[in-house]
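Novice: Some structures are shown below for you to check.
Every read-out reported here was derived from the displayed coordinates using simple, explicitly stated rules and does not represent laboratory data. Just so you know, these numbers come straight off a predicted model, no measurement behind them. Cβ atoms are built from the backbone, for glycine too; each structure is taken alone.
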Structure P
Amino acid sequence: MTKTLLLDLTRDQLRELVQSWGEPAYRGNQIYDWLHKNLVTDPAQMTNLPKKLRERLAAETFINPLELIVQVDDARGETRKALFRLPDGSTIEVVLMLYDKRRTVCISTQVGCGIGCPFCATGMGGLTRNLSPGEIIAQVHWFERWLRQDSPDSEGLVVQRPSRVTNIVVMGMGEPLANYDAAMQALRAIADPKTFALSARNITLSTVGLVPRIDQLAEESLPIRLAVSLHAPTDRLRNKLVPINKRYNLSKLMDALVRYQEKTRRRVTFEYAMMRGINDAVEQAHLLADLLTPLRKAHVNLIPLNPTPGSPYQPSSTEAVRRFQQALEDAGVTTTVRLRRGVEISAGCGQLRQATQQPEVLKFIRQ
């Protein structure tokens, strides 16, 4: 018998499950609270349930789909990256970043990615499958449980505890809008004010620009933040860097974002990975500023590329980033430069997964 992952079920689905077992519906509410508020990993911990129900849950369901393969910390104790194995043997990455008082978890929504961006380690590996809602939720719960611990960590990452996840960025492996239903179910559970209770405004979802899904997202009642992985100011260059641009070009993308803003009144953030000699010229900054003119609220986050070994794409120089940023700001575009974190621990999307496919690399990381 294939066991059911409880985190895949909504509150209503849990109520229906226990009713089908002859239990009152409110038992489903109790289970949901144990999962999403108390973050238990074993039905035996659900102490207000009848023993018979706990035993059936243990026999026919499971809670945590993540098996830790390896986790690594950067030298400053600011970034922790974990590689997990799922029940079918697939692997995914999750990253915890410590920014001042923020505890930000970067989560994945797919095993691999089908977009095929040539500078991204995940894209180079292709798409294996979508993650289920519970597999997405479990990534947040994993680090939330760690942050709630009272005792100091033996592995060296210094953090003031007990603490909580304060922000989530859906910017890990995969294109979240290509796994729309599962991603949104997971984010609704995380933002549920009765359980995990993370403000939806502290959740940022990143997309390469799937236009129909952006329109769908604009109709959602969940007020998450939207980021667009842009990386190029012209169709000619973006067709090479972000191949989905051949289907949804910059004109279609910008029209969708204008519609999104008209509906939601929210700012859109643009992620722009700075690549040496590829997209970092001042002239390209001017083109980018012109491209963003139709939007009421836009912000550009410049990201010095986390290089993948063997890739021809390398990070821009500090001076090139500074000139690019200045050109944008002179044109009235608000801009920040993201701090480079976790470079030495392969913190870029898909890099640890790619590295640990080599046994000798995995052995070195574990030392």
Structure Q
Amino acid sequence: MRYDAIIIGAGPAGLAAARAAKHAGKQTLIIDDNHGPGGQIWRGRDGIELKGVDRRFSTQITDLNFSATQIILATGARELFLPFPGWTLPHVLGAGGLQAMAKQGLNVQGKSVVIAGSGPLLLAVASNLKKAGADITLIAEQAPWSSLLHFGSQLLRWPSKLTQALQLFNINYTPNLWPIEAKPGEVLMSNGKTYPCNYLACAFGLLPNLELARLANCKIENGFVKVNRHQQTSVQGIYAVGELTGIGGLEKAEAEGEAAGAGTATLGNHQDFVKLLTRTFKLRDELKQLAQPDTILCRCEDIPFSRTTQCSSMREAKLQTRCGMGPCQGRICGPILEQLYGWPSDSVRQPLYPVPLKSLIQS
């Protein structure tokens, strides 16, 4: 079947796009690699309405070989990890990853959790884990007090976001603090104190999932897909919404998704909030010095930090060490190398994920 609109990603932005497209009379299909709609933010939520929209869940997109008038990319974002001694231990997880596991049945009741990294995600994860019964020992934000106080004063421009921030605030929230070394059952922080924990949940910000946009040759500017007010990318017929165009929260994602699906201009200037978040939670240089020579940098291929120090580019690191050549295809270590060395991301090729050879033959 030929569709008028194909939406890739069933998080808030993709869901808004699908509903708006269907309301506009478009034959619509939504695709997501999760088992159901909601994305990371609404994972497991009941009652998500998609009446009249065709859907394919548990479906991984490896290329953009679709026949549709409009393709809307709503692929969301993932966590940025930074290496430090002990970050590969079993109890050290991504903040959003631990939250997702708890939503899917992991029992965190009574478990002590230290959450560390940067950005509003830390408070949101802490709130959800606390509701699940976890004991939030510490929320360590690497940004200094000065940046956070300025951020708080600017939130007066967005009353709804100020209300959200106040609702999520946790007494254990501590700025100007970051992990130095994780050991079984504990973590040493930059203040010299050791905190016991069953889980250490880390996220040093969010990164947009740009693989499909890059595969389609969409223009990328300052790390995000460049779009016009209708969310049209530089490639005719391809639109981008949500975190792909800037990390800016739920309201931005839904507004952009609705505009792309309906074929209208996006209401509101959400990019001001994107810029405020970027300035407030800029990563400090000290975080680049945490990895020791024997600290694993590429988890798929077990490549230590020391083996990358003699390389001069992402491509050379791949050729000399196989860094980025494992199952995740550089999704974890690629951004790490970019943060540590300033190397731009390497080229994207299809298939985007490892697939069985028979799948390539059949296609």
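Novice: One of P, Q was used to compute Rg/Rh (Cα atoms, Kirkwood Rh), for residues 189-276 alone, and the answer was 1.15. Which one was it?
Specialist: Matching structure: Q.
Novice: For the read-out FRET efficiency 1/(1 + (r/R0)^6) of positions 53 and 85 (r between Cβ atoms, R0 = 41 Å, to 0.05), a value of 0.30 was computed from one structure; give its label from P, Q. Working shown, then result.
Specialist: Numbers: P: 0.90; Q: 0.30.
Working through the options, I get structure Q.
Novice: Quick check on the output: 21.3, 69 is Rg and Dmax of the Cα atoms in Å, derived from one of P, Q. Which one produced it?
Specialist: Answer by label: P.
Novice: Quick check: -8000 is what I get for helix-only ellipticity at 222 nm (-39500 (n - 2.57) for each DSSP H run of 4 or more, over all residues; to 500), calculated from one of P, Q. Which structure matches? Display every interim value, and only then the final one.
Specialist: On the way: P: -10500; Q: -8000.
Computing helix-only ellipticity at 222 nm (-39500 (n - 2.57) for each DSSP H run of 4 or more, over all residues; to 500) on every structure in P, Q gives -8000 only for Q.
Novice: Which one of P, Q has distance in nm of label points 7 Å out along Cα→Cβ at positions 125 and 205, as calculated from the coordinates, equal to 1.6?
Specialist: That value comes from structure Q.
Novice: Given 14 as the derived value for relative contact order in percent (Cα under 8 Å, 6 or more apart), which of the supplied structures P, Q does it correspond to?
Specialist: Going label by label, the one that fits is P.
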